[in-house]
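Please treat every number below as a calculation from the coordinates, not as lab data. Please read these numbers as outputs of a predicted model, since none were measured by experiment. Cβ atoms are built from the backbone, for glycine too; each structure is taken alone.
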Structure I
Amino acid sequence: MTNYKENLKKITTFIFDYDGVMTDGTLVLQHKGQPLRTANVKDGYVLQLAMKLGYNIVIISGGYSKSVENRFGSLNISDVYLSVKDKLTTFKEHIKKHNILPEQVVYMGDDIPDYRVMKAVGIPVCPADATQEIKDISVYISDKKGGQGCVRDIIEQVLKVQGKWMTEESFFW
């Protein structure tokens, strides 16, 4: 396997699944059926920092809830695709619309619905607790679990490789 860090120099776009990547995959169901999810503040910080530095941030999730929409709205992330049944088609449409090459993309997923997209991107990565099939196709497996900083882990690596970590922009939320 080649050193994936060399390929991080090409990255312009981060695409993330939501449940199991930005969350620990646990859904707490309320009596009216609306699921509750947790979010990692450190992931949120680095997502907004990456956007401020000019990176594309995209969310492609099979799930949906108003709280997820609100979370990304508060972070000013507009490329959010929820209730997606075919992630590969959504991915292809998005990169075509925005003139992004697959080798410029990091995709972090954790389970089978992410598999086909991960096979199509330059840098497929996953959290420590991803399914084995996803680990098998990932060029990097974070030491952090879903919802516990794996998003920050991969974004921070890209920013460091590209010389954009701990710049003046880092200090302002």
Structure II
Amino acid sequence: MLLFFTDPVRTPDPEAIARQLPPGSAIIFRHFGAPDAEARARRLLAIARAGKNKLLIGQDIHLAERIGADGVHLPERLAHRAAAVRRAHPRWLVTSAAHSLRAARASQAEAVVLSVALPSKSASAGAALGPIRLATRVRAAGRPAYALGGVTNKTARRLLDAGLVGLAAVDGLRT
């Protein structure tokens, strides 16, 4: 499964990218408090459904409920809420970020997004895990894991060979 993370700076037109995703992908809409968040989320949901994909809302459980999203993606600092969210919304897909081995093990989400996988051009990216530490975290997570950071068409095979279920990208992977 491919996860596409929206970003207001790096992907100013997430709808255009969402339309290109292969079936079975998921869009993680991160709105960062944008005033048009609900309208954009509804557009992305329609695109996701038309493409046989899922829409998860980043952090905002109430927005996900209002629009009928397929789930939520929780930042690492809120990953401890994953079990409660899953109980309240058993049909949702709940993922969480994991920036450390401890976070990967502790998450109660269905899947974790591990970052930074490989060197990334993102301004917020820290030191890359690299294939060996990434593979260690995948095994330790005990649940499906996705790589975020440095994901490109060139690096995708290396990441999948590390044992990941799928890949997550903001703007690096092209379908």
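Please compute relative contact order in percent (Cα under 8 Å, 6 or more apart) for structures I, II and give me the label with the greatest value. Checked I, II; max of relative contact order in percent (Cα under 8 Å, 6 or more apart) sits with I.
Of structures I, II, the largest value of distance in nm of label points 7 Å out along Cα→Cβ at positions 77 and 93 belongs to II.
Once distance in nm of label points 7 Å out along Cα→Cβ at positions 5 and 109 is calculated for every structure in I, II, which label goes with the largest value? Don't skip to the answer; put the middle values down first.
On the way: I: 2.7; II: 0.9.
Result for distance in nm of label points 7 Å out along Cα→Cβ at positions 5 and 109 over I, II: largest is I.
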